[in-house]
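Dropping the structures in below, format is structure tokens.
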Structure I
Amino acid sequence: MHLIVVNKDLSFFNHIHPDYKGKGLFQIRTQFPTGGDYKLIADFIPEGGEAKTESQWVKVSGDVPAAQPLTPETNLTKVVEGKEVSLSFDQLQAGKELTMTFNFLDASTKQPITNLEPYLGAVGHVVILSADAEKYIHNPPLEEKATGPQAKFGTAFPASGIYKLWGQFKHQGKTFIVPYTIQVP
């Protein structure tokens with residue numbers, strides 16, 4: 001089971017793998033960074049069934065910070081954990097199958113990173129949410145055994161609008177997350 005936790009403005013993201021306790025019971029221990037509304041999204045496959053997603057908003061007590069507006073980014077290159085990660089699309093249009101490509105360079109040397117490690121059995125995972133957190137997509141890679149410098153993912157955005165996506169990868173024993181906010185025509 002994957003449990004995705006986001007706050008209302010999508011500035012907080014956590015991808016948790018609950019412990020299976022048996023008889024359909026999963027358990028987690030987590031901490032919310034602030035008070036406010038959080039969406040919990042459970043992504044799972046029931047025994048003998050098909051993939052299923054269930055979600056629920058919960059209110060967490062405590063100080064609620066001012067909401068951060070989601071603004072689409074024009075530059076899709078970021079430096080995270082010493083890695084320069086660029087995101088590109090072969091086409092970007094709602095309702096069409098497309099390929100997202102993450103390209104990894106060492107931020108200081110600009111050399112391609114070719115030794116990404118498996119994260120949950122694959123080169124990485126991508127979680128995508130619409131700005132209102134109602135449209136959820138979880139993408140495994142097109143080539144699970146890839147090690148860089150590219151990781152490709154297929155997806156389709158269900159409607160035009162603003163989306164936030166988080167790419168999750170592992171390098172030199174450390175998992176890192178690269179967030180992007182995009183406008184889908």
Structure II
Amino acid sequence: MIYSIIVDSLIRHKISDFAFLDQDSVVFSSEMMKNKIHVANFIFTSCGSICPTMTKNFKLVGDAFPNDSDFEMLSFSVTPWIDTPSKLKNYKTQNQITQKNWHFLTGNKADIYALARTSYFAEEDLGFTKDSTEFLHTEHVLLVDKNQHIRGIYNGTLQLEMEQLIKDITSLKKEN
């Protein structure tokens with residue numbers, strides 16, 4: 001019974017509306033993703049542990065769907081007070097990321113953390129009791145369908161899981 005309640009609420013759950021600045025200092029909002037599949041992760045440019053690996057592996061996904069107008073990739077900064085749009089643009093250049101559909105986003109820390117924890121469920125414990133004072137650092141990559149429903153959670157530090165994500169995106173693109 002409890003399992004069916006959880007599954008039912010997750011099926012109805014949708015990613016909340018948002019608007020943040022991208023690496024070009026242009027507002028990027030959830031409105032721009034209507035009827036598009038997207039994947040999201042949460043990184044920071046000065047990370048010395050999981051983020052460089054996640055970016056390298058996430059690039060595999062980007063390479064599989066270069067500039068696909070029905071697909072978006074979102075990398076939200078969890079250190080927005082450091083990761084300005086110009087810093088994100090440099091990070092994108094340094095990592096040789098050329099996909100136009102891959103957006104690096106920054107903005108208000110509390111808004112990004114709330115979106116990550118209560119909308120994307122980016123952390124294992126779902127984070128409903130955490131706020132923006134507790135640092136957010138996760139390897140999760142989330143697959144979201146055209147209706148803004150979460151369809152999968154993957155470990156971004158594992159290349160094998162990114163290869164599975166590519167297969168799952170391909171399958172999802174075939175759905176009506």
Structure III
Amino acid sequence: MIAFAVGNLVGPLALGHFFDTIGRRKMIAITYVTSGVLLAISAFLFYAGALNAITQTVAWCVIFFFASAGGSSAYLTVSEIFPMEVRAKAIAVFFAIAQCFGAIAPVIYGALIGDGSDPSKLFYGYLMGGAIMIVGGIVALVHGVNAEGQSLEDVATPLNAGRKGTTRAEGAGSPRAI
């Protein structure tokens with residue numbers, strides 16, 4: 001578990017600055033597709049019996065390196081497309097949805113492992129996970145927003161923008177704006 005945690009930590013630290021220099025949309029796509037392809041490659045190596053415990057751990061650390069960097073950025077970037085007044089709620093909703101998937105993942109993974117007699121189930125599970133990551137990367141590339149180098153107000157106009165009688169500090173829900 002420590003090796004996976006290291007991959008999860010080092011990925012965002014090492015790749016984080018590229019999300020603001022190359023671009024978030026591009027980097028999210030690159031990291032998602034890269035982790036999906038690497039997971040598919042490791043699935044084939046696992047199925048062929050070419051991996052042992054150490055090489056499997058190294059493969060997953062590399063996958064986590066990319067996946068964690070992309071996931072961390074996507075989690076924060078997705079809220080930027082919402083107006084400031086609902087941004088915190090958007091983060092909370094996306095976090096709750098992610099937790100639901102995180103809660104069912106061990107059940108699915110356990111079912112794929114079963115009694116260990118049929119490695120093809122796990123192989124197909126890895127391929128499905130890799131495909132989901134690749135699709136996520138393509139969706140980010142096609143539908144993502146270029147938010148790097150822009151103020152949050154330029155990415156998503158605040159709901160109270162242009163309202164007469166309010167200032168930015170007096171947002172739509174403040175007593176003076178009502």
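Readers should treat all values here as calculations from the given coordinates under stated rules, not as data from a laboratory. It should be emphasised that the depicted structure is a prediction, and the values quoted were computed from it without experimental measurement. Cβ atoms are built from the backbone, for glycine too; each structure is taken alone.
Here relative contact order in percent (Cα under 8 Å, 6 or more apart) was calculated and came to 34; which of the structures I, II, III was it taken from? Answer for the origin of the read-out: III. Taking FRET efficiency 1/(1 + (r/R0)^6) of positions 18 and 82 (r between Cβ atoms, R0 = 25 Å, to 0.05) from the coordinates of each of I, II, III, which one would give 0.80? Only structure II yields this read-out. Tell me which of I, II, III gives 0 when you compute helix-only ellipticity at 222 nm (-39500 (n - 2.57) for each DSSP H run of 4 or more, over all residues; to 500). It must be structure I, since only it matches. Using Cα Rg over 2.2 N^0.38 Å as the calculated read-out, with 1.05 as its value, let me know the right label among I, II, III. Going label by label, the one that fits is I.
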